[in-house]
Structure I
Amino acid sequence: MSDDRVAVLGAATRDEIVLADGRRSQRPGGTPHYAARALRSVGAGAVAIETGSLRSRLRHTDAGTEQSILSLPAPLDPASAARLLPRLAGCVWVHLGGQTAGDFPPETIAVLAESGLRICLDGQGLARGSRTGPVRLGPIDPAAIRGVHALKLNAAEAGAAEPVEVEELIITRAEQGCELTAAGRHTAVPANGRRFTDPTGAGDSFCALYCLARTRGADPADAAGWAQRQVERLYADGPGGQSHRPAC
């Protein structure tokens with residue numbers, strides 16, 4: 001049974017970040033870091049597990065984000081995933097934050113899905129492939145999302161991908177909000193229209209909060225709307241949501 005926790009798996013990152021105004025910083029990041037912080041901000045628990053590590057460089061501009069992958073994380077193999085299952089007990093949803101296509105092989109996703117977990121996958125890694133250098137987007141192999149319940153892509157990733165079929169598909173569009181397709185129903189979720197100064201980790205935060213809302217019984221459309229509003233609050237005051245403003 002759920003105890004209001006969400007499981008989060010992904011590589012830890014060391015990010016070099018350049019903002020549109022030229023400010024530079026280096027800081028730890030990655031899906032477990034940002035997702036766990038978002039869950040704490042609304043009083044929920046996270047089972048956040050770092051499955052590897054990599055370095056990346058992000059440049060946030062008025063036109064969007066440019067990223068380079070400087071090193072590749074080791075994949076989470078099926079045997080390692082099976083050993084993690086006792087730590088995930090009590091979680092209904094697990095968010096997989098892949099940075100590259102190799103982070104979560106299909107066999108690993110199968111282990112998690114067959115355990116009864118509902119899987120939310122950030123498809124950014126699948127769209128990037130497994131290579132270092134500037135991120136180049138491409139189609140997603142349908143075999144790579146078998147067993148995935150909810151898939152999150154941003155607008156650029158969705159545009160590069162072939163049509164994909166999952167029960168819940170979320171396409172984020174920065175300050176324009178997001179779009180959700182679930183059970184044959186399309187929902188446009190509005191945003192406040194303001195671009196974050198530093199959106200690093202916003203997608204990870206959104207996915208974790210979406211999983212939390214679904215754990216609590218919200219339907220997909222309500223979960224997406226709630227997650228959108230919480231991310232806007234969390235990221236309202238500073239770089240990468242560093243203000244830690246609690247969401248009510």
Structure II
Amino acid sequence: MWRDFVSVYKQTVLGPLWYLIQPVLTTLMFTVVFGRIANLSSDGLPHFVFYLAGTVVWTYFATCLTKNSNTFVQNAALFGKVYFPRLTVPISILISNAVTFAIQLALLVVVVVWFNLHGTSIRPNYAVALTPLLLVILASLGTGLGLIVSAATVKYRDLQQLVAFAVQLFMYATPVIYPASMVGPRYRLLIQANPLTPVVEGFRYAFLGVGTVSAGTLAYSGAFAAVVLLIGVIIFSRVERTFVDLA
């Protein structure tokens with residue numbers, strides 16, 4: 001876990017500051033392109049804090065998915081030399097990503113306080129207590145999908161090239177750069193079927209006071225993520241037995 005956390009920005013000028021700079025730069029780009037130029041709705045919130053909340057959530061999910069999808073390929077030499085529980089690697093990725101999430105969440109809290117001090121009313125509420133649940137759903141979904149892709153890449157290495165592209169496309173099917181409230185009836189069912197929608201909306205509702213979420217939609221997301229994680233672990237466990245022969 002420590003290796004995953006430290007090695008990302010090792011031997012860089014700014015070091016760990018990149019954990020803060022990256023979401024800030026991404027949010028600024030979203031603010032200019034989608035907030036100013038495209039003029040997309042932000043549910044009445046300042047665009048910067050709206051996009052920052054979505055970026056923090058999406059980054060955690062996307063990182064869990066992409067890093068876990070490379071588990072077998074990146075650790076082939078290690079797996080071939082010594083035996084240890086292979087699920088240790090995905091678990092370490094979850095923990096290191098959770099540390100990153102905590103850092104970026106602290107940044108979001110600071111930004112919310114700053115906007116409140118400068119006259120913008122942003123009201124976090126009791127739903128903040130659901131943050132651990134939302135994090136578990138994100139981790140389960142990202143890890144489950146990552147394990148499935150990782151097992152498939154043992155035979156089909158070109159899937160590695162598709163993951164990053166698919167993650168980018170999936171972001172536009174998730175209310176990260178727009179609120180679910182602005183989606184018209186024609187596409188509302190499609191957006192609601194996305195298990196990440198309740199998580200992103202729930203996170204915004206908890207920390208910003210706006211968002212379209214309910215107990216039923218969160219239960220759907222949780223159940224969907226649990227099934228995906230279970231499938232991912234089963235497939236991963238089967239592939240690890242023959243991975244050395246196929247690598």
* Structure fact -> Note: mean count of other Cβ atoms within 10 Å over residues 22-29 at 16.6, derived from one of structures I, II, originates from structure II
* Among the shown structures I, II, from which was the value -8000 of helix-only ellipticity at 222 nm (-39500 (n - 2.57) for each DSSP H run of 4 or more, over all residues; to 500) calculated? -> I
* For the read-out mean projected area of the Cα convex hull in nm², a value of 11.6 was computed from one structure; give its label from I, II. => I
* **When relative contact order in percent (Cα under 8 Å, 6 or more apart) is computed for each of I, II, the largest belongs to** => II
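Bear in mind that the values in this text are calculations on the coordinates, not laboratory data. Note that the structure is a prediction, hence the values are computed from the model and not measured. Cβ atoms are built from the backbone, for glycine too; each structure is taken alone.
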